[in-house]
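Enquirer: Multiple structures follow.
Every number here is computed from the coordinates shown, using simple stated rules; none is lab data. These figures come from a predicted structure and were not determined experimentally.
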Structure I
Amino acid sequence: MSPSDSDLLFRLAQVYVAAVDLFGQREDAWEWLMADSVTLGNAAPYRLIATTVGYETVLEELQRLQYGIAG
């Protein structure tokens with residue numbers, strides 16, 4: 001596995017765990033990761049995590065959802 005593939009897999013795992021913590025169910029977390037999000041520019045979270053900026057944006061969105069802050 002290349003370093004960039006390892007980094008992407010790590011990011012996906014981090015976001016997935018955070019989403020499961022938030023939504024409580026693996027299926028709900030996966031659905032959120034795959035669905036286009038208006039607050040993320042109509043992109044699915046999993047598509048954004050390939051870049052550092054996108055990854056951080058997705059984590060920030062999860063934090064906003066956790067604290068009930070509209071994006």
Structure II
Amino acid sequence: MTINKLKPGEKAAVKKINLPWRLCRRLMELGILPEAKIIMLTRNLFGGIYLLSVGGTHIALEEKIAQAIEIQK
């Protein structure tokens with residue numbers, strides 16, 4: 001399952017990030033790393049933007065990045 005499948009209010013843990021290293025590193029700097037707990041706040045804002053809470057920080061991801069992050073509920 002990937003982040004873009006979560007509904008608002010659902011929680012999950014990051015399992016794997018399927019993106020080039022440069023993007024993975026940036027996501028990790030923002031707190032999105034394996035085993036991190038995330039909460040979907042809002043999905044599909046402005047045509048494909050997902051708003052997440054990660055460690056108390058709100059992070060917006062575009063759809064193609066959200067589709068590349070595997071999670072486990």
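Enquirer: Using the calculated result 37, 24, 18 for Cα extents along the principal axes in Å, pick out the matching structure from I, II.
Expert: I
Enquirer: From which structure (I, II) was relative contact order in percent (Cα under 8 Å, 6 or more apart) calculated, if the value obtained is 43?
Expert: This figure was derived from II.
Enquirer: Hey, helix-only ellipticity at 222 nm (-39500 (n - 2.57) for each DSSP H run of 4 or more, over all residues; to 500) derived from one of I, II reads -22000; which structure?
Expert: Only structure I yields this read-out.
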